[in-house]
Structure P
Amino acid sequence: MAISNQFSHLLTVFQGRTAPEEGYLAGYGALIKTFELQVVIPDILAMISLKHKRYDTDEWMVYTPRYMPENSIMGHLTFALKYEGIDLGVLKKIFENLPEVDITHLIAREPTGRYSRMIWFLYEWLTGKKLELPNLSSGNYVDLVDAKIQFATSEFEISQRHRIRNNLPGVRDFCPMVRKTDKIRHFGELNFSAQIKSVLDHIHPDILLRSASFLILKDSKASFAIESENPAQNRIQRWGRTIGLAGQRDITIEELQRLQQTVIENPRFTKLGIREQEGFVGEHDRRYGTPITSHISAKWTDLNKLLNGLIETNKKLEKDADFDAVIAAAMIAFGFVFIHPFVDGNGRIHRYLIHDVLIRKEYVSRGLIFPVSAIIIERMEAYRMVLEQFSIPRLDLIDWSVSKDNNIEILNKTMDLYRYFDATKVAEFLYSCIQYAIEQTIPQELAYFQKFDRMNHYLTNVFAMPDKEIALIIRFLDQGNGHLSHRERTHEFKDLSENELIAIEHKFREVFL
């Protein structure tokens with residue numbers, strides 16, 4: 001096999017990632033190594049094996065020698081687009097390293113070829129520069145995103161110049177991409193939205209209403225707990241009311257600022273609104289006060305452009321009835337928290353956006369929410385890991401110094417790190433939360449209220465017990481696993497005889513346990 005030196009990288013380790021066997025980098029990996037690009041390495045890299053076995057691992061796609069691309073920039077770009085999909089962040093860096101005249105010559109060799117047109121379109125779309133090439137006047141239109149590999153929008157835009165259907169799921173200033181992994185395909189086939197609608201159709205409206213209110217309150221409380229806050233009950237209820245209104249107000253910069261005002265109880269020590277300084281998540285060195293970063297937020301001078309891009313993408317995905325609602329929610333909500341546009345309140349607004357997107361795309365009925373925060377708090381380690389999978393690779397790509405007030409000062413351009421990213425991992429995580437809500441949380445809450453009503457009916461009919469006492473005795477029985485303590489028997493329920501209390505305990509265990 002004749003291999004030129006430029007792209008012939010026979011190796012077993014690349015960027016700290018061990019290959020499953022010796023082979024040659026192909027596609028994005030080969031281009032990253034050749035151009036020595038400072039980029040976020042794709043989650044999945046491609047390699048050409050010396051053997052004749054095609055297989056995948058968690059981090060590699062291993063191809064047989066017959067897949068070896070032409071050893072040229074065009075050869076590896078074509079391989080990447082054909083087998084790896086579109087990585088906008090890597091492509092942007094490649095284009096920045098190629099003189100305009102060179103990319104023009106590459107495309108001019110075969111201007112009507114499918115992958116030439118895709119590269120041509122992506123170059124002009126990403127850089128904003130128009131190459132000295134004439135518009136195409138013939139040939140079939142082709143999709144930019146291969147919907148077998150990545151999620152694409154059906155709300156595509158036609159580019160007559162390139163004869164391309166631009167079905168990217170975002171806009172130039174915010175366009176995460178999501179790969180169609182086996183895990184995501186499986187989640188989609190389960191059709192959780194139809195499952196929950198089927199369950200709710202058989203629930204009494206009164207129970208449904210009470211369950212929805214309880215889930216909203218539970219989610220509100222959990223959202224504060226995730227941020228290690230223990231607020232007063234009225235603040236929890238206020239944020240719960242806000243969550244309950246998700247999907248009713250258009251997401252704009254003004255609406256995001258209104259949400260922040262709702263989240264922040266005391267603005268005396270927090271400047272509200274879009275940040276006008278750099279931001280990071282982490283802590284300060286106890287001795288010197290210097291920043292120790294675990295996440296660096298987008299540059300404050302980029303925030304308006306990034307947020308407007310996010311809002312435009314959100315509108316685009318909302319209009320596309322065929323676009324997967326959970327994937328859209330992951331792109332928008334996690335994109336927001338990665339940008340981190342506010343000094344405080346980002347986390348709760350990020351989780352609010354999950355509710356908002358799911359409701360707007362009619363994945364769940366208005367008035368009922370998936371208690372995402374309540375589920376996240378039960379799997380904080382997994383949540384932390386998906387956040388770190390975004391943040392940690394970017395720390396090495398951001399140059400910063402310590403500012404006078406012991407904040408950070410970002411020294412290089414970083415906007416592409418936040419507008420172009422692979423959202424596959426966060427989409428898988430969110431889908432797993434939705435699955436847990438469908439299969440566990442919501443059925444359990446609905447069942448609880450059905451059991452509560454049975455117990456309520458018994459206590460009302462047999463003992464004519466008032467609602468307040470009913471709620472109290474059920475709570476105590478729940479806490480005591482079906483038994484009342486001596487104190488509860490002799491104080492709170494002293495007006496009931498021992499035989500009556502025994503009968504109530506027996507009924508509770510029959511209904512609840």
Structure Q
Amino acid sequence: MRRRRDPHGGLPIKLGPAANGEFIPPPPSPVVREAIRRSNEEADALSRRLGMSRRRFLASLGGSALTLMVLDACASAERATRTTTSTTTSTTSTTSTTTTSSTTTTTLPPTTTGGTYEVPPEATVEPEVAEQVLAGDEFVMDLQAHLLDYDLTPDQAWDGMPFLGQLFPQVNCGEADPRACFSIEAFLDLFFLQSDTSIAVLSAIPVPGPDNPLSAEVMAATQRMSDALCAEDRVLAHGQAMPNLGDPAAMLEGMAGVRERYPIVAWKAYTHLPAAAPFFLDDHDPDGVPVGRPFLEAVRAVGPPVVCVHKGFRGVGGGSGRFADPVDVGPAAAANPDLSFVVYHSGFEADVAEGPYDPASPNGGVDRLVASLERAGVGPGRNVYAELGSTWRFLMSRPDQAAHVLGKLLVAVGPENVVWGTDCLWYGSPQDQIQAFRAFAISEAFQEAFGYPALTPGVKAGILGCNAARLHGVEPVHRDCTFSREELGRIRAELALPATTLGPSTAEEAARAIAAHLV
């Protein structure tokens with residue numbers, strides 16, 4: 001089996017480029033390259049000092065602490081090289097109970113620290129200190145989880161035919177059949193054994209028809225396995241919503257059937273896919289299929305009253321990518337206050353440099369969501385939730401941009417309406433994303449200049465899980481769910497399931513994955 005060079009340098013916090021198949025990851029920045037080099041160099045020295053193998057050190061919390069500490073130092077060194085000419089930016093602050101906004105002008109030198117990882121040096125060598133920073137006891141509920149299960153059977157060997165996920169480098173996970181790298185077993189292992197995730201929501205993918213490897217049936221099978229292993233609901237599921245496919249008149253009947261057969265907690269929609277029939281939730285664009293409003297009416301009639309919609313990462317869909325713009329979220333939320341809208345990716349785009357929000361000139365990324373809500377009069381704490389799947393993963397190695405994105409979302413939707421998602425297993429285990437978020441802080445300078453809230457322990461706990469639990473009406477779970485690979489196999493056999501998935505990290509891999517997308 002072909003082995004691939006690890007773009008993250010073998011580090012526990014994955015800093016190198018990676019994608020979910022929906023965008024082209026840029027090459028590693030000079031900061032990332034230097035952080036990987038220095039982290040590996042210092043890992044060698046620290047492991048010798050501590051009398052342990054390099055592998056064992058990197059697998060410890062000390063290895064994660066080292067990686068984040070070095071990344072923070074490299075980002076700080078890069079800031080010091082920037083020109084010292086001050087920049088002036090107009091920013092908007094919105095009150096928590098009204099739709100009134102005020103614009104202020106802020107001047108900050110470009111050398112100002114915006115986002116930082118608060119990791120003390122002793123965390124690299126003292127396990128107790130590392131635990132205080134990175135371990136945490138928060139309830140973690142991941143709203144964007146994926147898997148691909150192809151109903152393999154013992155007498156049906158992989159025949160080499162193309163499959164969704166084949167162009168992801170994770171096919172080299174070591175399984176004899178590469179499809180098993182994305183299976184139910186892989187999902188349960190990565191989320192519940194290799195991360196602090198307590199509850200994961202399987203989010204539907206835009207693959208129509210019976211060949212969908214994340215169909216409602218696959219989700220239900222995953223739930224049965226999870227229930228058998230954990231003795232409680234640890235896996236929740238979306239209902240796939242593709243109102244722009246087929247006869248819109250049959251939409252209500254089809255959604256009602258899904259709702260009757262499966263215990264879904266929300267509907268997942270991709271307004272830009274299929275590319276031949278894109279739509280907006282508010283049907284404002286005459287070039288779109290006019291199914292947005294009927295779809296929301298169907299959600300209201302059938303329930304549950306939660307719409308999860310992909311907004312941002314327009315790479316899949318070609319010319320229809322503009323329908324991934326969150327311009328419709330504000331009007332749809334204002335017109336449907338009894339529905340909740342979870343904006344997946346929060347409108348983020350990988351090719352847009354994030355800075356402070358300027359209402360006079362919003363950028364093409366997260367600012368589009370902020371502007372849409374502002375124009376529609378949808379203030380913080382209302383019925384719009386900003387989700388962080390792939391967005392946080394991309395921003396982890398760009399701490400100042402991360403501070404701007406988190407700060408803008410906290411102001412726009414409120415601290416209780418930002419929700420956690422990782423888009424894993426496309427990136428492997430979500431544990432490094434969780435650890436990095438625990439250590440991350442928005443600087444006081446950015447808080448004072450742009451009105452961003454501090455990432456207090458309470459705010460972080462809400463984002464990591466409590467906000468999503470409130471949205472979906474579930475009780476937070478703090479007990480671990482542990483099991484062995486043998487138990488996984490036994491449960492699958494007992495449930496009579498067929499015997500028996502990580503993202504592209506280069507532009508070439510991502511381009512092939514996007515081109516091979518099924519819709």
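Overview of results
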read-out: Distance in nm of label points 7 Å out along Cα→Cβ at positions 451 and 475 - highest-scoring structure of P, Q; value: Q
read-out: Comparison of P, Q - label where FRET efficiency 1/(1 + (r/R0)^6) of positions 75 and 483 (r between Cβ atoms, R0 = 30 Å, to 0.05) is highest; value: Q
read-out: Structure (P, Q) behind the derived value -10000 of helix-only ellipticity at 222 nm (-39500 (n - 2.57) for each DSSP H run of 4 or more, over all residues; to 500); value: Q
read-out: Read-out mean count of other Cβ atoms within 10 Å over residues 379-386, computed value 22.6, structure in P, Q; value: Q
read-out: Ranking P, Q by distance in nm of label points 7 Å out along Cα→Cβ at positions 355 and 459, the structure that comes out highest; value: P
read-out: If percent of Cα pairs over 43 Å apart is computed and equals 13, the structure in P, Q; value: Q
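Just so you know, all these numbers are worked out from the coordinates, no wet-lab data involved. Quick caveat: nothing in here was measured; it's all calculated off a predicted structure. Cβ atoms are built from the backbone, for glycine too; each structure is taken alone.
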